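Structures are listed in the sections that come next.
Laboratory data are not the source of any read-out in this text; all were calculated from the coordinates shown. Model, not experiment: these values are computed from the prediction. Cβ atoms are built from the backbone, for glycine too; each structure is taken alone.
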Structure I
Amino acid sequence: MALAGLVLSSAPVRSEPVRVYADYTISLAGLPMGYLNFAAEIDGSDYRLEGSLRPSMFAGLFASVKGNAGASGSMGDDTFRAADFSVAYSTGSKSQRIEIKFDDGEVVSTRHEPPKRPRKGDWKPLKPADLKAVLDPMSGLMIPSRAKICPRSLPVFDGDTRANLHLKPDGRRPFRTEGFKGDVIVCSIRFEPVSGYRKSSSSIAYLRKLKDMEVWYAENEAGGFFAPVYVHVQTEIGQVRVFATRFGN
């Protein structure tokens, strides 16, 4: 959901809120697996995001996941700082809901439904310092227009795992979709787990070693921010691509 799933406190005050919409297709090895739909409302320095995920007809061949997420907070010069973040999703008959509350980037509470069982074995626990100056996984990927896109590091907490996403510049490329046409900023991604994960996890180990992950950022000038329009990650069963089919007001 981490696509994941889409300005500035110093920007001029707008007479009315700006609404931005973005739709994405998620594909695995060329087959559409799911669809993401987002709406962002920018009202001065305040923002609210809503997103939903629905599976495609091919997703039943694997794990069919559906859900929705939301975040709200305020924009600074460099980041979107959430006050609240929530995500609810289901896989088959199992469902999960996570709610996180922040205070100026610090996690003040996290709630799971159903409650999480105590972690044992080789689980690397979260430390208090890990939950300071962090971003939610939804609005954390949005970047104000005046801020540097990459290089930069995004300290993300999703309710379970604390990780850093290190972005490194990789040039510009043309991109076109409904609502947008122009050059985008390309960043390579390096995943660094910090805490809140099992040390023996094969998925964590695989992501840690990946060197060909990319995210492309496009600017929405009316909203005053950059957001991802394309992501690709090579997995053990094929390449996952998330690409915007719409990005605009």
Structure II
Amino acid sequence: MRFTDKVCLVTGGTSGIGRATCQRLGAEGGLVVALGRDAADGAETVRLITQAGGKAIFIACDLAKPRAVAAMVKKVLAKFQRVDVLVCDAAMMTFEPLAELPLTQWDLLMLVNLRSLAQLTQLCLPHMPPGSAIVAISSVHAHQTTAGVVPYATSKGGMEAFVRGMSRELDIRQTRINAIAPGAVDTPMLWSNPNVKNGVEVIDKATVGQPEEVAAAIAFLASSEASFIHGTTLAVDGGRLAQL
């Protein structure tokens, strides 16, 4: 039980990789705080964890609203006094050429995908005890991408640069930070992607991973077993990058 009584804050915890991560951390004894915008989906995440014998709560939070993020962290700290594990999974994508994209959409995406990581890191760090960990969920799009998703790819590249930079500011004995770069994973985000639907991005269903497989890697990086891993990005992509 690698996370017994550890407070685990997970953004995007209402579906896909985020929900699977909440379940994995809960199954290993974590006190899971699942974040998301949809209360019904959040309640389902909590139900899945508690039904399996774990402990979890849901807090509604829109990561595009910095004041809401600050209020959420304040609520978490009032209840638990600390954060042992921070997993930043929530993300959004746009699917238009940059020349046609309203910059308001660029700004919204950066708020959700990148600024929230910086804000959550800043707010949680003073309350993260020795041995704590931050795991940011990047994407193979930070390395190889397709047309029409420039903001998303940019945000994920920025996320990995953030992780590298923060590793120089953090004491490995206090708080480690790393990233995971998933490939094609069986989530609503994958199958609702217009580039996948129209064949611009070709996905072989036989090579699609499961959210639980990514969650296992996230749990590893968040655990003491990864105590000497700091400032790196682990590709969890079934070899997809090697094929692109």
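For the set I, II, ranking by distance in nm of label points 7 Å out along Cα→Cβ at positions 97 and 225 places II highest. Can you say which of I, II returns -1000 when helix-only ellipticity at 222 nm (-39500 (n - 2.57) for each DSSP H run of 4 or more, over all residues; to 500) is computed? Label of the source structure: I. Among candidates I, II, the computation of FRET efficiency 1/(1 + (r/R0)^6) of positions 33 and 129 (r between Cβ atoms, R0 = 41 Å, to 0.05) that gave 0.65 used structure I. Here FRET efficiency 1/(1 + (r/R0)^6) of positions 49 and 169 (r between Cβ atoms, R0 = 35 Å, to 0.05) was derived from just one of the structures I, II, and that gives 0.85; the source is I.
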